[in-house]
Structure 1
């Protein structure tokens, strides 16, 4: 590990490593984006699955694998290093295209998505945490906006291109060829050029008042991020619901549109528009949250997503309406996605960051699994429109939860001995719309 005397915090000061991590996160997004437009259709057309629940088992497997990996990664990051976990994530990606290529049954595709979930949980988690480590507290929202923009820009690009190519070539071949190239390239970049950020964490921790320098145990971090601290639990539930509706967009919307006559290319268009809008606007929304606070953007984003999903539910499968709603849902997600992680990071000390963010990402990515289950069961029972409408209602309710439960700014005061930063900062209600980080002395 580098000495803290030789490192500095800041986006400009760490531009080379930050840019490299942005690039690698775009590969993370490309890897998962390959599946968004075509894999549900492969389940129906190539494996002849008739149940939506059966089709979406790959998404449930992905969600639980990614969620549990996030939880483990947060706990392990301080012990074995961010860089090693990043490399392990890309090693886990290598079997994904191979399993999909040789799959004699849908169960092999489900198994491939377990490995994909591990890849996403390790690689995306570590690029997020390492960027936060590098920039320090002042431009955290911007840093996370850049990170998520790169990742979901990759998702959008891969979703659009895979849908287009799958209309001309075998869909499975498209996923396999591109997936192998992405995994190998990203693994080489991580091994050869990425440096660990442990020294940056130590430097920021040294500057952090009232912190004891020891990361919390997983049990403690889990309790605080799940239910004990209002700011953290608000973010955790919003993250879960956000990815629940993303699971709907990934797994059910292609089937919804195809059932109403949309072509593979048209499905790919809609699948690309949503993450493209999300990716292209969240640099601005992340930076905006640094100025006006996290809470207003989270509430507005969840409500905007709910409205967009509600319109989609009654659209009758129109590709034109679905494209417009994809824009609104993408804007809502851009308001929420980088802002939630920034809010979690604001509320904890530097050494607490990886475990707490790991718990948040556990709950957030559990949303893929719950979304796949809810969407599949309701779609089989009631139809696609009703499934989308139910998720729209859950999304709006989540935004109202944040409005009621998430504190705003507190008067500055020193932490009591032994008191965690988030408990001290979040112990009383406060005005809406100001940043958590501005509370610290």
Structure 2
């Protein structure tokens, strides 16, 4: 793996880029991101059911309000995580993010009303935005330009395999401990572990990105407004990535909030619902070990476009299927499509953005991507209340297909090995 020439700062270890040169810190950050994923994974089965069983909520829009609050706050936290990590350092942002996670399980355990659960998910959104964004940025810092897709595949695989495992385990434990008690004990153990590892063992990576910036031509300082406009609209590849990321999480918000209720209404047991809720992120997480590195060899654009279309096919099968078996196939397709898209989008943003403003560009991209949670929850909840759950799921599938068409027609290839513009 690539390793540019070393440079040393007085009194410090020489800086080297590359996965092999930084494997110890990289592996530690992979582990940290698994804890980040697990904090949200425990909610994927239990919170929608908690809304119905403990709080008596019937409106799908009301139930999905916790995803709206989570998505909005996470999106904003992403935006600030990139910017402030360039000024204050990555590690401080990572540790601060874990502090917001610690009270979340206790608030849900003691919540006298659904509003408290929404409040808890505001704090969880801050945690996810700060911690997940920072682990992404730090891995990009360490690995350099040549293995960026592989690095993002490893990062996202660890996070979403943990989402899957936590969803599966929490669903089974809830049968013995109860919904709230499971959320509390799993949540506190995960958050405390992530905080301790981040505070004691993770090292700052700002010097790596500064070294890369000195080796990279064509960069200049950009204002935050410039970066916001460039990532959101002006650059065709960054625009295509931002809209695809938003739609991807729009359908994930639907899957998180509606599918457990949809399966329960069809008579599935809690164990089978937990299995389906875990299968989708399990495929998503594991396949990113392949798709991230594959995009380093085949390019980003068509991996993203085909991934969005594959997601749309999976969502269509949720609507068309009427039993456990086709829904399991649908979960596999949705997970596979998401695995094709998720690390590749992050790698594409890293390809285009200069190291001097890359963290801010990642923050803007993740603003749009995680804003999709809020948009998806609002849209899916409103359509489910007005037209029914099947119509809501189908509409989200149509938007996902359209997003893939936009990538295919608008995006240029970003990987420089594939002839990307530099």
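Read-outs: derived from the displayed coordinates by stated rules, not from any lab. Fair warning: this is a prediction, and the values are worked out from it, not measured in the lab. Cβ atoms are built from the backbone, for glycine too; each structure is taken alone.
Output the label of whichever structure in 1, 2 has the greatest value of distance in nm of label points 7 Å out along Cα→Cβ at positions 205 and 221.
Values: 1: 1.2; 2: 2.5.
Answer by largest value of distance in nm of label points 7 Å out along Cα→Cβ at positions 205 and 221: 2.
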State the single structure among 1, 2 that was used to calculate FRET efficiency 1/(1 + (r/R0)^6) of positions 157 and 405 (r between Cβ atoms, R0 = 30 Å, to 0.05), giving 0.25. 1
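Out of 1, 2, which one gives 15.6 for mean count of other Cβ atoms within 10 Å over residues 197-204 as computed from the coordinates? Intermediate results must be reported in sequence, preceding the final value.
Numbers: 1: 22.8; 2: 15.6.
Among 1, 2, the structure yielding 15.6 for mean count of other Cβ atoms within 10 Å over residues 197-204 is 2.
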As an exercise: distance in nm of label points 7 Å out along Cα→Cβ at positions 85 and 325, calculated from one structure in 1, 2, equals 4.5. Which structure is it? 2
Between 1, 2, which one scores greatest on mean count of other Cβ atoms within 10 Å over residues 133-140? 2
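Computing helix-only ellipticity at 222 nm (-39500 (n - 2.57) for each DSSP H run of 4 or more, over all residues; to 500) gives -27000 for which of 1, 2? All intermediate terms of the calculation are to be shown ahead of the outcome.
Details: 1: -25000; 2: -27000.
The correct label is 2.
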Figure out for me which of the structures 1, 2 the number 4.5 belongs to, where distance in nm of label points 7 Å out along Cα→Cβ at positions 21 and 389 was derived from the coordinates. 1
